[in-house]
Every structure is written in C-alpha cells, then in structure tokens.
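What follows is a group of structures, each given as structure tokens.
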Structure 1
Amino acid sequence: MDQIRVDQQNLPKKERYGIGELLKTIDLKRPTYYDERKRIINKNDKYADVKVVIKEIAEKGKWRGSYTYGYRRIMPLLEKAGYHMAEATLRRLMNELGVQPAMYNRRKNNHYSSYKGTVGKVADNLLNQT
C-alpha cells in the first residue's frame, strides 16, 4: 500500500488517487490501514540490546557447534549484566534467536537396562499365531 503511495507521488497531482479510493479498491477499512501503518512504522524492538547480550552469552557456551546454555544458566548471567526479565520472556527471545541447547539431559540415556536382545532359542510358530 505504501509502495502505491510512493508511486503516486511521482504522478501529477490531478492523476493521483486519494487514500479513500485506494482503500475502497482493495476493500480495506481506513482505521485498519492506519493501525497497520503505525504498527509497521513503530516496529522498534524493545529487546534489541538484550538479544545481543543473550547471543553473546550463548556463544560463550557453544560446544562442538551446538549451544549448551539453557535459560536457567543464561538468566543469572543476564541479571549480572543488569537485565532482569521473566523466564518466559527469556525463553521466547532464545527461541527467536535460535539458541536453544541441543543437549537436554546428558544423564537420561545412561540408565540401567537389563534388555539384552533375543536370548535363547525362539520356538517355531506351529499354531500360526501372529
């Protein structure tokens, strides 16, 4: 829509379309247009400086090409740097930056398992049971 307005600026004033005509053509309400325009123009990221710090901390904890610091480890380091936020906000920002740890629980796969595969001889299926 704004590109259309820019193109209109190049035309002589008599040949330009009004905003009302353009909105009617694309079937968009005037308040909706101005709300969206304001939202796009004011798209300042209030967490831009925090994202930089999160990325730096996560890069410090990188090991073998994957991130190892989760939100619980990053949170106190952020607070030490002077940034306080909710854990949900930190997790959302980490998700946006793509710095989730790849290893969730190192000890989960180290538990005891008595399974040794097929042990002994399996009887023939004489009754044709499935």
Structure 2
Amino acid sequence: LNKRTATKRSTPIAYAVFSCMADVSLRNALIPLHYAEKDANGEITVSFKYVDGSEGEFTVTAKHLPFLQLVERHAATRNPLPKERSLGGIGRRSNATKPPFLLPLGTKSMTYQWQEGEVPISASMLSYCGI
C-alpha cells in the first residue's frame, strides 16, 4: 500500500475496530481522548467530547490503550488540535478551522464526518479486511 491509500483506509478500519470495542456513537467525537487509570478488572474508561459539547465514554481492556493512542495520534495529523496563541493581552485565539475529529474523513485540514444513519466503512472495505 502506498501512503495515500493507507491514510484513506485508516479511518474506516479504525471505525470497524471501535465498533467492536465500544457500544457508543463516535460520529462527531473529538480528540483529545481522556483515559482513566486501569481498574481492578484491567479496564480503562475513555471519555471524550462531541462537537455539540456533550460528553461520551466507553470502557475497554487496558491492553487496547496503545491502539487508542495510535488512532488519536493519526487523527491529530489529519486535523490538529487547536493551538492557543496570545494576542498581545487581548485574549486567546485558535488557529484551527475544523473540529479535531477522532475519526476524520476527507483531506488533511479539511476533515468532515459521515452523515447520520451512515457508517464510514463499505462492504468492499470489510471484504478487503477479510470480514
């Protein structure tokens, strides 16, 4: 796979994995993710915010933490977190124009989310993955 193809397939594949791990909608979910400490059962609770300001969370086995962090790092390369900068004492302002989606579709810095009722993975992509 070349880099462009791998990048294009990464979000749909990550969506499929998340769908198996968590029973929560990740449409319009934003980074950063927040990770709780591992509990006595070896699980962590992952919390996040949606574009509308509401909050979501899911619980997964702690062994999945590296995968979650990888997806989060990839998302940050597609549409970085807003950076705050000082404007000479006038306040702070962000230089980001698009929300930093956890599962971004589209080109770098021009990301978007799938429509309500749709999923960002096709039958052919699932077949390609052997599913």
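Derivation of every value follows stated rules applied to the coordinates shown; laboratory data play no part. Because the structure is a prediction, the values reported are computed rather than measured. Cβ atoms are built from the backbone, for glycine too; each structure is taken alone.
Given 11.8 as the derived value for mean count of other Cβ atoms within 10 Å over residues 22-29, which of the supplied structures 1, 2 does it correspond to?
Of the options listed, only 1 reproduces it.
Taking 9.1 as the value of mean count of other Cβ atoms within 10 Å over residues 6-13 derived from one of the structures shown (1, 2), identify that structure.
1
Taking mean count of other Cβ atoms within 10 Å over residues 14-21 as the criterion, which structure among 1, 2 has the greatest value?
Sorting by mean count of other Cβ atoms within 10 Å over residues 14-21 in descending order puts 2 first.
One of 1, 2 was used to compute helix-only ellipticity at 222 nm (-39500 (n - 2.57) for each DSSP H run of 4 or more, over all residues; to 500), and the result was -14500. Which label is that?
Going label by label, the one that fits is 1.
Assuming 17 is relative contact order in percent (Cα under 8 Å, 6 or more apart) as calculated from a single structure, say which of 1, 2 it is.
1
Taking Cα Rg over 2.2 N^0.38 Å as the criterion, which structure among 1, 2 has the greatest value?
1
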